[in-house]
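So, here's a batch of structures to check.
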Structure I
């Protein structure tokens, strides 16, 4: 192997490394043969000099090769998956999976936990009493065959190089560069074994991608990486300048998922689920186009078939699917509007942080999550409120934390006299 210092120097000077050189470097790092300080230097060189598409593909391939991969071919079907870059109130996957399964398409997804202001799918699922997030590969395949879907945690043996590299990037200020973000996401999706993937890149205040141009750059890179790995990929760019739906917080979001699967979900979440399902059904082996896929997804939501698929799935993973089984906060307090007016905008990241401060998320990976607490945003952008009318509800473990959160959430709302223009939830689609 070429010495790591030489590869760092060449990348620092803007040279393009060969695929073999990148693969050798990443796999050596995964084997602890390259120290953290050298890999940190490499990441910083990449941060300033970038990676070519060929280098980004080689990095992704190396991370996939660093561990086990899931082989879903035994199902004999085209299996679909979905990934979101993370936002506030994003419970789309938990509603989408049952809808897709109800339409007869196998859905298999590996998810992660939340950190900071964005919630994690696994934390939300663990608010369901008894729900088990760890399944072995054989158990995963058996469940998808019998029930139609599974959402599980990523095993330690899946893409270990990415886990190690991400932890290093997180403490060396090298997270937010597109080639490293894209390779991190796509290595996990490729190793997870699905044949077709819908990617949801969030855009706006509550997202990691703040502008549409940044999001398009990430989306194009991920779609290209998926294609090079033989996967069918569609990427949606979706609005995160306000929380998705109304609920922010684990059990609260599961309850809103149930509303959605029972035909009474918030319009933005319903639209996102129906649109993503339309793409996945069109990418599947059903032989339908997106229009027919959407029709079938909407029917699954309206008929209760999606809720029935949810119940089967949750029971298969040991959980209690009843709404009344979800934990509830001891204290619920309204956030009154200071004046009459229209909601002009919301500080989405600040809403997520308020839920985090209540205990709904974690600052450090070892923090404990309170599944019952969170925020319900009763008023969203474009809604009119009267003075004293509740803008939101705070669900807290005690009066002290509730009082603090009420002040935090009140500061998240900007009210005005004019109704703002409607903004669609899906801003663009790339494939």
Structure II
């Protein structure tokens, strides 16, 4: 026993699994082939250095070595909020990274997570889940959402306890109209196409701007319908009836029930900002320096050509994922058909940006000193945020984050198709 942690009570303070499905890659790292979640609350720091004895006794090193591919390990640490302040998490992460490299992994990335959940609460649903023969978790995607069926233990851990994961592309913002119309139809069609065998919990993944945060709780609240505890007890029958009178189901729960689920939950990433405010507006007249030393005039230089403007930074992982795909689009379509402008909003140094662009062989136009433009004019608070601008310089759409190459290509195709429609001769 170490500091009250019993190995008998907690025989396996880690969760290991190969990364094999599209959902798993989406929720970890597209290049990773193995996953580990390690409970660092069992790590003894009495000597001032991490002591992994409990983890070793439980078999962590042996099981890490048995993971099939051993090329790229995505490792997460788990600690309870009450214990995190007293631990040298950085030192523990480094020891775990060295252990993974020792057993044969070529690359290891380690992230820490501190949560109010206990270890058992975090892993119980995944450990108890019985996988069937069908482990296909391929994404089902349309213009509004992407849907993942959850059919594996690892996905239960990564995406929650649900049976289906619905991710909304568009943030909940000041223009959001609720779960109605085309969005509702898109969710229904995608979930039905997933052909789920179990339908207990439907999980919504969403993000919001500052104007949409209040709508999230109203539309997606996870309150479940009251349950009758004892149909033979008049007290509980009356209590149930009173609860039902007060209960107001959320639109998300009603939609989940329509699709055959017992309940719904949501995971929310509040991004802040007000990017929706620039929709249907012409981009402002502002000049910024380009990477090659010239000046980029935002209003003038987007005139006459459909343009993609993305706000990014070197320390932004999703930005780096998006960049090569934007570069490929620029190369394939050419500057005459589409202009792509990457505005650095992280105060990155010119030489650092130049080194990155050269290493990655990127071909889009890079603009510097864009922090004020991003935050004060375009209302950007999360990165990357990408705007789609028509040939008149009017913002017609935006997207927060990077989802996939296919998604980005569809957005560009929509922009170009709209441009063709606008330029068709009358009659």
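Who wins on mean count of other Cβ atoms within 10 Å over residues 191-198 among I, II, i.e. which is largest? Numbers along the way, then the final one.
Working: I: 24.4; II: 15.8.
Across I, II, mean count of other Cβ atoms within 10 Å over residues 191-198 peaks for I.
Out of I, II, which one gives 22, 49, 27, 3, 0 for P(r) over Cα pairs in 20 Å bins from 0, in percent as computed from the coordinates? Working shown, then result.
Numbers: I: 26, 56, 17, 0; II: 22, 49, 27, 3, 0.
Structure II accounts for this read-out.
Given a computed value of 2.0 for distance in nm of label points 7 Å out along Cα→Cβ at positions 215 and 375, which structure among I, II does it belong to?
I
0.05 is what came out when FRET efficiency 1/(1 + (r/R0)^6) of positions 255 and 359 (r between Cβ atoms, R0 = 25 Å, to 0.05) was calculated for one structure; which of I, II is it? Working shown, then result.
Numbers: I: 0.90; II: 0.05.
It must be structure II, since only it matches.
In terms of relative contact order in percent (Cα under 8 Å, 6 or more apart), which of structures I, II is highest? Please report the intermediate quantities before stating the final value.
Working: I: 19; II: 11.
Sorting by relative contact order in percent (Cα under 8 Å, 6 or more apart) in descending order puts I first.
So distance in nm of label points 7 Å out along Cα→Cβ at positions 311 and 343, computed for just one structure, reads 3.2; which one of I, II is that? Spell out each step's value before the answer.
Details: I: 3.2; II: 0.7.
Checking each candidate, the match is I.
Looking just at distance in nm of label points 7 Å out along Cα→Cβ at positions 47 and 263, which of the labels I, II belongs to the structure with the highest value? Provide the component values of the computation, followed by the final result.
Values: I: 5.3; II: 4.5.
Looking at the calculated values, the largest one is I.
Thinking only about distance in nm of label points 7 Å out along Cα→Cβ at positions 183 and 407, which of I, II has the largest value? Numbers along the way, then the final one.
Details: I: 4.6; II: 1.5.
Across I, II, distance in nm of label points 7 Å out along Cα→Cβ at positions 183 and 407 peaks for I.
-10000 is what came out when helix-only ellipticity at 222 nm (-39500 (n - 2.57) for each DSSP H run of 4 or more, over all residues; to 500) was calculated for one structure; which of I, II is it?
Details: I: -14000; II: -10000.
So the calculation was done on II.
Every number in this text was worked out from the coordinates using simple rules, so none of it is lab data. This one's a predicted model, so the numbers in the text were calculated from it and none came from an experiment. Cβ atoms are built from the backbone, for glycine too; each structure is taken alone.
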